[in-house]
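Values in this text are rule-based calculations from the coordinates and carry no lab data. Given the structure is predicted, the values throughout are model-derived calculations rather than measurements. Cβ atoms are built from the backbone, for glycine too; each structure is taken alone.
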Structure I
Amino acid sequence: MFPRLVLAFLNHVLASDDWARGRLIGFAGKTAGLHWGERLLLLLTISEQGLLEIAGKGTTETVGIRLPDDAPVRLMTDRESLFSGTTISGSADLAETFGLVFRNLRWDVEDDMARLVGDIAARRGLQLTRQLAYWQLLAVSKLALGLTEYLTEESAAIAHRRDVERFCSEVDIVRDDLARFEKRLEKAAAAQKKRAA
């Protein structure tokens, strides 16, 4: 059921972007396999309209797209790292086209909401959603900052960065002093041997 929902969403977004479908129409009949780890998630065929369909059984993939293991996290936090962490095998032209299309494909949420509730309500609803998301993000970042400050300053459970840097520089000084002392010992031992000889 999940693959069909993903496919329906992708086709919905593709249907609103003529340029994206135009790119895919050139590869009509070709098949792409979407893998996550060792599992094949979707095997999709490009239709004559530039949309995606679930491929029939026994269809071989023209291009294989393997997502990184942390794909869901990357999708929500850093889309570019998702694309850079994806490995592709098979047809280079089709892989490049898929990369171009899905890197630049955008869902116009406001337009879809406007069809349901009207233009003004869609605009206001989206603005409210963005503000709520911003407030949540701000609250989480302030909580993380406060927790970091507590752990480094108040409870000293974690060393502060400046303390770690100071410790490292002091270790470097001791190491250099020790190296100089060893050289002096070697010279003194060599001088002692000369005198003894």
Structure II
Amino acid sequence: MKIGYIRVSTEEQNTARQEALLRELDVDEIFIDKASGKNADRPELTRMMNYVRRGDTVIVESISRFARNTRDLLDLVERLTEKQVEFVSRKEAIDTTTPTGKFMLTVFAAVAELEREYILQRQREGIAIAKTQGKYTGRKPRPLPDNFERVVARWRAGEITAVEAMRQTGLKPNTFYRRCSQISLALKRIKSI
């Protein structure tokens, strides 16, 4: 069987281009993830890796859709190889059934990882320059939910647990505790005036 794997980084991104390519190649099954490629813990990738059988071929549009670093890519391809599953990347013309394809896979994976590192380095440099010019202040904090102060008061009084307070406010732990700390500091400043 031909198995197609598609990945885009966010829910908003469109998979149509990758889907069209895989349909042209007559794939039998397609797995689609809408998640960052920086880690290999993606639900549809996991499903696909469990689904494939000996003799299958996994086809991707490009290696960057499959994995974002050399270690992950080589690990995924090794797992496929152990199951006697072939791997084909259309953009880079890689086919792991050949020694040349295996060599090219390693080379392209290293180049893709280097390119990603360059992008991240340029991004960090750009942010540093923007900060020195006062143009970058970071992300604006989300407004607090209307029930935040009431829920925090109940939590501090021991009426509910922190987990329940976070559930009621819809905040993640780091955000919840940081905002509670900010409110406490603000109250101390007011009392000291």
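General remarks:
- Computed -0.36, -1.30, -1.37 for log10 I(q)/I(0) by the Debye sum over Cα atoms at q = 0.11, 0.24, 0.26 Å⁻¹, for residues 21-116 alone - originating structure among I, II: I
- Test item: mean count of other Cβ atoms within 10 Å over residues 85-92 calculated as 19.6, pick one of I, II: II
- Answer label among I, II for the case where helix-only ellipticity at 222 nm (-39500 (n - 2.57) for each DSSP H run of 4 or more, over all residues; to 500), calculated from the coordinates, equals -20500: I
- Among I, II, structure where Cα Rg over 2.2 N^0.38 Å as derived comes to 1.82: I
- Identity of the structure behind 1.8 (criterion: distance in nm of label points 7 Å out along Cα→Cβ at positions 5 and 133, calculated), options I, II: I
- Read-out Kirkwood radius over Cα pairs in Å, for residues 53-164 alone, computed value 18.3, structure in I, II: II
- Computing mean count of other Cβ atoms within 10 Å over residues 13-20 across structures I, II gives 12.8 for structure II.
- Ranking I, II by distance in nm of label points 7 Å out along Cα→Cβ at positions 69 and 109, the structure that comes out highest: I
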